[in-house]
1. Identify the structure, out of 1, 2, from whose coordinates semi-axes √(5λ) of the Cα gyration tensor in Å, for residues 83-218 alone was calculated to give 24, 18, 16.
2. Comparing structures 1, 2 by percent of Cα pairs over 18 Å apart, for residues 59-130 alone, which one has the largest value?
3. Among the shown structures 1, 2, from which was the value 25 of relative contact order in percent (Cα under 8 Å, 6 or more apart) calculated?
4. Looking at structures 1, 2, which one was percent of Cα pairs over 26 Å apart calculated from, given that it came out as 45?
5. Upon calculation of FRET efficiency 1/(1 + (r/R0)^6) of positions 99 and 227 (r between Cβ atoms, R0 = 41 Å, to 0.05) from the atomic coordinates, which of the structures 1, 2 produces 0.95?
6. Tell me which of 1, 2 gives -5000 when you compute helix-only ellipticity at 222 nm (-39500 (n - 2.57) for each DSSP H run of 4 or more, over all residues; to 500).
Structure 1
Amino acid sequence: MKFDAQDCELVFKKQLTNTIYDLRLKNKSLAEITKPGQFVQILVPSKTLRRPISVCDVENDTIRLVFEIRGEGTQILSETKVGEFINIIAPLGNGFDIAPDKKTIFIGGGIGVPPMLYSAKQCGKNATVINGFRNQKAVILEEDFKSFAGNVIITTDDGSYGIHGFVTQPLQEYIKNADMVCACGPMPMLKNISKIAKENNIPCQISLEQRMACGVGACLGCAVAVLDENGSQTYKHVCKDGPVFNSEEVVF
């Protein structure tokens, strides 16, 4: 597959929290082929390596990106002004395999919440959304999920909003009536979600957060341990083979 870099106009920008920004890039041709769970590689001025950002949503001819400032590169990206152009390679990776008519639980943890928006939207009222945050100030996109999902549950580590605890607590209840689980977030969270899904014989797909360089499988820098069909450990690359994997093949 050939990956072409394209300049996209920034048509919307909003700061959601002290460190999280919401950007929308206009590019009709890319928006039409972007699938839930995929990501883009963004060229940041003065930086050699592109920054991988998960797709939060696709609306008409725009690709929505919600990201957190985690270093100098994302700080520079957050300073981009509406009307300026951002160079991206997209869409990249393999996304979620979603059946709109199936009752699916979509789970996000922290900055793993944004990629679940476009994913959950595919199921509409059949989607149960469970999102976990550190505290109330960190909660994002709640109203976006509520605009279409059948049920939206928020958990916070400190109990300042929603359910006091982790996403695995409401999952234990709602998984009994689910056909599928899709999740994105920190590895410990994904490990526990995968365990609960396996115990309940519910298929589970997880999107892994991994440092990337090229984003297209050339540099081999985002390898993750997985089990092959014979149960032997091998390696796949999050950018090319993922970021979404069947939870039972990932070695935690």
Structure 2
Amino acid sequence: MSRLSAEARARVVSQLVEGCSIASKCRLTGVSKSTVLALLLRVGAGCERLHNRIMGHITCHVAQCDEIWSFVQKKQPRVTDADPAELGDVYTFVALASASKLVICYRVGKRDEEKTRAFIADLHTRLTTVPQLYADGWQPYPAATGASFTGGVNYAVVHKNYSRKARRDDDHRFEPPRDPFITRIPVYGVPDTERASTSHVERQNWTMRMHIRRFARLCNGFSRKLANHRAAVALHVA
């Protein structure tokens, strides 16, 4: 990698942020796979440091939280006891400022209580305001929010009531039933339940799936190592 010119590195990074697979990046740039992955790790680490340095003392009045699913090497049902702990389902927690669409913070790891608490604690340290905070129905969120914000937040759960009931129309696989589909539940403070939503952060999830090949469904572009997965997310956010 040290032999690559600045122009060659720029070409590789430009491909990394455009949703191309590693193999296609190699073909388009003429750089070997090992060199591309090494550059990804190096640039990803730099992007993570940059994010942590500049994303502080943020004034945000409305924030939304959500998690986006992916996996490393194999999906969770195929993981065995002999496999490393990093394999299987991996989630990226994202906190988004609704007005500016700024990614305030993010965290990559397993979808469990420990990661949820660390994610919410990180969000709290970056804010200077008492925000309206909206999140989905993931169970550890309320306890994590209460522990980190200690009352300094207006928090509501946006719960989506998916139903497994059979649908007869042609759109039954794409359009969930709405009777009502969304339930808004105030938890802490005085949240604006009429405007409570996770739509903006879910749109951000869609952008991530479009621009990070590792998040594309039903393809062979998934991550083989957790470190590479984290680096790709850091690069995208930066």
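1. The structure behind it is 1.
2. 1
3. Computing relative contact order in percent (Cα under 8 Å, 6 or more apart) on every structure in 1, 2 gives 25 only for 2.
4. 2
5. 1
6. Structure 1 accounts for this read-out.
Quick note: the coordinates plus some simple rules give every number you see, no bench work behind them. Since this is a predicted model, take the numbers as computed values, not measurements. Cβ atoms are built from the backbone, for glycine too; each structure is taken alone.
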